[in-house]
Every structure is written in C-alpha cells, then in structure tokens.
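A.B. asks: Some structures to go through are shown next.
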Structure I
Amino acid sequence: MSMVTPEALRSAEHFISRNARLIDRHRFAYHFRSGPPAPIRSVLDSYRNVDGGFGNGLEPDLRGHGSQPLAVVVALRYLDELGHVPDDVAEGVCRYLTSIARDSAGVPPVLPTVRHTEAAPQWRERSDFGGALDPTATLVGLMHRHRICHAWRDRATAFCWSRIAALHWTDPDEAIAVCTFLQHVPDRRRAHAEFERLRPAIRAVIETDPDAGGHVHKPLDLASHPDHIARRLFTDEEISAHLDALCRRRLDDGGWDITWDSWAVSAHNEWRGILTVRHLKTLRDYGRLSADVPAPLRIG
C-alpha cells in the first residue's frame, strides 16, 4: 500500500513554494503545517468583486476580472475547507447569483462575457449559457451544507430536483455537481432514492482503470473522501488501487501534473498547485499519510 512519506510531503511543500499561487500556499500550510485559516480568507477576498461574485483568475482557466459562476464554486469550496462561510461573503454570493440566474433559477458555468476575456478555449467558444446542473447543483449543495438561507437557494433547489428527476445520462463534471447536491440537500430520503437511480449512469462516465491516461475523471475525483455519498459506487479494491495510482503519479519535482492540454503557461502552473493540494488532501483523508507525518495542530 503506497503512502505519503514525510519526505514526499516535504517535496510537495517545496513544489508548492516554487510554483503555486499564494492562496494555495496558504491552503497547503493550513492542511499540513498547522497554518491558520485567516490568510486564506484574506487572499480569497482579493478575488472578490463588488457584485458579490468572484473572478480575477480564481478559476485558472478564467483569467478575466469579472465574476463567473465557476469562480464562485471555487471560492465556496475553499471556504468549505475552513468550515465556515462568512455572512458577508454568503450575502454577496447570493446577491450575485440572483442577478445572473435564468428564469429557472439555474446558472450557467460561465456568462457570455467570457468571450471578451482571456479564458480557455472551451469557455471562450461556449454557445450555451442557459441554467445548468453544473454548477448550480454544486452551489446549492454547498449552501445547504453551510445553512446559507436565501430565496435563490430555495428556487435553485427546486431547479436541481427537477433537472435531476429528468436525468438519464450525465457527464463527469455534471455527476460531481449532482453528487455534491445529493450529499447535502436536507431531503435525505429523496436524495438517496435519486442517487440509487442514477448509480449506473454516474459510474458509466467514471474511468475505473487506475492507470488510464488522458483527461478522464476517476473515482477519487468524485469520492474525494471516504464519507462522500459517491464512495459507495466503488469497491474497496477499486479505491485502494486508485490511491496507489495517485501516489505513483506524483512527479519528481514533488507535485502532480494536469491530465489535459494546457492553453496557457500560467494556468498550467496554477492548476498544478491546486491539484497537488487536492490530491494530498484526498490521500490524507483516506489514511495514506504515513504515521511519521505529524498531524497538524490547528491554530486560529
């Protein structure tokens, strides 16, 4: 069974120091070196806009200043790691999402303004800007998790239930969003029923070969920790094999690389920092940090 040794963690720390954004350096320190949460919140605030949304390259493939729904997802996920979404951030996010919501209350991953900014081709060339489960379901799920009450959240919850009920096929990114929603929405009986119905469709779009290359999504992208609702989609043997493979994919420089074509050097480097912290968190949560790695003593 492959483990993250103290040497591997130090190597990853050196990689993060050389290559990652300031916010991801603080995230590494918080998760693995007893760092305080305040610097993460402080840096995150610099990505925030007056409309209550987030932009300014927080999502590395969206380099423009303006707010985008996917950047809001990144912000809420980072705050979720800290265990609390500040009231002023929650209020601003709800105000922003209300302002961009379609008639159905759903929001698209990006807005048409992306066409006039520096962004990855898949976003700049997008033609569909209607409300979608990805990212609406992720946003709503995280709001339920943190008990952020707002009229948009309630309308968007109804949107998600309606879209999920009509779902018979999916894609990996949408599956991750749907599982985030089903993980946290209060109606647990309905959530488990829909999850069971969608099990075959979700598993079908996840690559179960731990050594498969290319831009594919694997079990640990979906079930990032053992308590995740999607964990039951995979056997213990499958999860163990993917944890071993994840350890093997760490490069000699201490970090992990992206598995998709890069469109900009800056985005490539930033994604590597994000993935390195993400994969180390997953390995830690599944008990793959060596016993010789001291557990962080939380400060602040």
Structure II
Amino acid sequence: MNILSENGDDYSASDVCRLIVPAEAAGRRLDQALAALLPQHSRNRLQSWIKAGRVRVDGVARDEPKWKVLGGECLLVEAVEDERSGEQAPEDIPLQVIYEDGCLLVIDKPAGLVVHPGSGNWSGTLLNALLHHAPQLSAVPRAGIVHRLDKETSGLLVVAKTPEAQTHLVRQLQARTVKRLYLAVVMGVIECEGKVEAPIGRHPAQRTKMAVVAGGKPAVTRYRVLERLGHCTLIECALETGRTHQIRVHLASIKHPLLGDPVYGRASSNVPKFGRQALHAARLGLIHPLTGAAMSWQSPLPGDLQHLLETLRGA
C-alpha cells in the first residue's frame, strides 16, 4: 500500500499523513486498522494519537480507538514526537556502549544513573546522555528507550535508534522474546530454584511503592541458586514479565529481599551494609529488528558487587 504525506513525500514521524482504509479492514477497530497501515509505530503510540484527536476519519476527529471502520475512509494522521521531547536536552555524560549499529544501542548502565527524566530528575539521565551520543535519537520517542532499569540497578539495557526498531523491540518484550537475566544477592538462605508468580500493582497505602496485590498485573520471576554466602544467597533471576520493581517486590514477597534495598529490604546485623540494592542486569538477548539474527550480550559484575561477594565469602 502506498503511504504518502500531504506534501507527497515519503512518510516521516513529523508529517501529517493521508491514508485510505482498505476494504478488507471493514469492521476492524480504528487502532487496529492504523496498526496495519503504520506498522512502524506501536499500538500504544497510535492509541495515544487517536485519544488526543490527532486522527481524522473523513475529516472528523475520532478519539475512540475502538471506533469501527467500514473500509474506504480517508484518514489524516498527525504523527507527533513525545510531548516532552522539546524539553529534553543532550548532555555530555559518559556511556559504556557494549554494541551499536544503525538500529540498536546496548548500554552497560552504572548504578546511580536515572534512565528517564522524571520528578526530581529532569537532567543528568541516560536519556540526556543518549541524545548527546546519537543526536538522531531526538526523532525517536523517549530517545529510543524501550525498557528501564531502576536508578540503583546496574547492567545491560537496549535502546532503539529508529522508530521501526523501537516498535519491533516493544513487540518482542510483549512476546517475551527479549531474554533478561539478573544477578542478585538476597538476604537469607534459599535452598533451591523456584518461581514467583504473583500480580504486581501500586501499594494500597504507600503509593510510591509497588506490591503484590490482587488485581495487579500478572508477573512471573524465575530464580536459581548460584552460591550460598552465609546469611545471604547469590541467585540468578529470569524475567518473564517486566513490571516496575518486579524482582525487588517478588523476592521481598518470599522473605528474601535484595541486600541493600532501601525500599523493600530490611536491616540485619548478620550481613554487611551495601549502598544500593544488590541487583545487576548481567545478560541480555534479543532478535535483531533488521536482520532477524539472535543476539546476546553479557556484563561482568561491577566492582562494588564483586567486593560485596568477596566480603560475604570471607565472612
């Protein structure tokens, strides 16, 4: 299908584009029809444009993604970048780049670096660093970030360099073809491997925290023991879902919180103090959006976690 912008040029993310709904789309939801016509964009992004009145059907703005098309309608789509992109500035912050090509960036994030600007952290973030490293990311929503690590979690994180790659990676995350393995030091002795399958949502009383709650989003974390270290255990965690604070919440729910976690952990005189949650994203695997090849990367434990393990072994 030929997709053109209003000025006759090839479609780009900042254009108003004109589309014709094909007859075979009759009876489908508006967001579904758009997803077929604009596969380079995620369903969430298209739904946000519809709700914002940026999609006109035969000249009438339709703000309901569920609105059914009949086929043959003329769609005018005002594609816009992330609303805050104008406020995001490049900053010369050093990045440890593990891999880079025209589609992808893989970053080994240090502990202490915030991934995305937010309340109290409007600058000095990974996003600001990415815009300096690759200025073309200003044309990609969220500078290509498709998943996050908590501020004090170290390790591997993938960034998309084009909208098409971003959509592809988001769909991989939804389909669980992105493989993420974490190393964690937890309090207490874990005897064997296991799985935590418990829904996660906002804590009912403390809204800045997450918790295992009825009605939360489904979440699954698998873990296996790598080494027992006195009153602690080194484990490997594999995520089947990607909820906020998932590993931290799940491990705390089985009475084995991360060592050093100030939110979900607990104090103990039996273990050494550690200045952050002892969690590291050690391995990352995915399907390359352009070539279809399976790719994977590993990150060694950072110095503070290596020192922690040596201390625990010595004790």
Structure III
Amino acid sequence: MQTIYGKIHNIDEDLRTLTLDIKHRRMVFYVQRSTFTRYLPYLQIGNTLVARYHTREQAKQHHRRYTVSDIVRIVKPSPRGGQELFSHRSVKNQTRAFINRIDHKLFLDLEMAMHPFYRQEDFTQEVIQAAYVLTDDTDRIVKTYKTFVQPTKHKKLTKRTLKFLEISQDDVDQGITFEAFYRHFLEIVDTYDPAVVTWGRNDAIAIAESAKINGLPALNGDARFVNLLNLHKNVFRLQNDLGLLRAYNLYGHIRENQRHDALEDAMMTMHIFNGFKAYLNDEQTIDTDAMPK
C-alpha cells in the first residue's frame, strides 16, 4: 500500500476514476465503489487529497492499474491555505465526542425467524427472541432483559431457524406477543431515554417491520438508534463489515463461537462499545491489522 498527494484534475463517475496532478505527473486512479460513494460529495476538481492505493499489473494491457482503497484527507484550496473537507483524524475526534456524550445505553439484540431452506415467497421474517442490557452514564449495568417472542404470521418455525438458533418450538410458543415486547421496549425508552446501540442496522429494521405487521405505531424517532458497526467502519476505514464475534475478540476477549443467543449478543455488543470508547479515548490499544479491510 502506497500513499499519494495530488490535486484532482478530472472525475469520471461512470468509470469511478480520479485523474490527479501529482508533482509533474498526471495519473489516473480507479476508486473502489464503496470508497467512491462515501467521499463523492468532497471529490471536486481542484481539491487536493491524500489517499492510499495499491498497484496491480494488467498483463493483457501491458500497464499498471492504480486503485485507491482509502482516502485519508481532502482539502479545498482557499486564500488562507485550504479548507479541510474531510480527514480521518476529524472522524475519530467527532466519533469520540459523540460516544462520550451518550449517557444511558440500551444494547439491543434481536433474533429473527428464518426462511426455510428453500425460498418461500410469502415468508416474512419476524422477531422471535429479544434481549437488551441497559447501562447508565457510568457504564454500570442497570437492567438486563431477555424474552422469546411469538411470531404473528408464521407461528411454526422453520427447521432452519430451530437448528441455527438451537431453540425449540415450545420456547417460542411460551414467549410473549410482539406487542407486549414492543410496549415494554417503548416504556424503557420513555423512562431512561437511552441510545439504542445495535451491531448493524438489522435490529432497527426488524422492530419497524414487526411493528407494522402487528398494526402498532411506528417509532418515529422515539428511539435513538446507534449503529456501532457503522461507527467502526468509519473510524477504522473498513470496506467490509466486521462480524460481532471478531469485533468482540479485538478488544481483548477470547471466544471461539457465537451461539446467536440474543442476551449473549447484547452483552457482547456492550463490551465492544466499552472497548471502542476506551480506544477512542486512548485508554486501550487494539490490533487494527486483524480487522478486515
């Protein structure tokens, strides 16, 4: 991986290429799709950027292909020396400030009913297990909660669901209704006003979809969801998703397998959050080389 510093001469959105003036050379760089999409608002002709790229030999074309995998800094020229539009340093600083402002946290994890092994067109994924860990502004655990939830549309679980989650049909049949869980969730949110921290965005989507299936009112901003996975991708400049178990181990925990139990996953999310917060505040180091790129 090499680093370049240059001024943008041309942008081709169709080919996802940047033509840069680098000292006395003009070079064309391809940009990975996710990187191009993320930084497109800052990519303007005349701006200067610092980026990391890799080189690959194109045997058939007899030339090298340069591909930008990571953009480090983008600056817009100005009479006063330049306006910084983006930098990874500022992303980390902003994320640290955001994380440190959060007081109560509700670490939420939901498990969903899964499609059968074959594709069933009318199948709808529904919440069948829910759990959370609630912590206060000192990161002390205030409350833990776990329940099975009865599905509304497809009451009999698929063999795939039972095998993957290692649960029984009786477990879910003896659970509470989604409406009961939803009312409880809203009560906790109203009482503590926590940030609802999830690993990824699927849990927020699952609650919204299950509420709709059950004819319940939408959250409409009542809950403040924080996507901890997305914060990791921004701070560590990851192109691919980071798995929950892998993230958990990065912060000094040792675990080989993930059972996909909602409460265990909620606890893992809490420990990842605490480790991430310590990292942002320079209280813990982690091996970033162990992360996917």
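Throughout, read-outs are computed from the coordinates displayed, never taken from laboratory work. Predicted model, so just to flag it, every value in this text is computed and none were measured. Cβ atoms are built from the backbone, for glycine too; each structure is taken alone.
A.B. asks: If distance in nm of label points 7 Å out along Cα→Cβ at positions 73 and 265 comes out at 5.3 when worked out from the coordinates, which of I, II, III was used? The partial results should precede the final answer.
C.D. replies: Working: I: 2.9; II: 5.3; III: 4.0.
Computing distance in nm of label points 7 Å out along Cα→Cβ at positions 73 and 265 on every structure in I, II, III gives 5.3 only for II.
A.B. asks: Out of I, II, III, which one gives -5500 for helix-only ellipticity at 222 nm (-39500 (n - 2.57) for each DSSP H run of 4 or more, over all residues; to 500) as computed from the coordinates? Can you show the working numbers first?
C.D. replies: Values: I: -17000; II: -5500; III: -9500.
Answer for the origin of the read-out: II.
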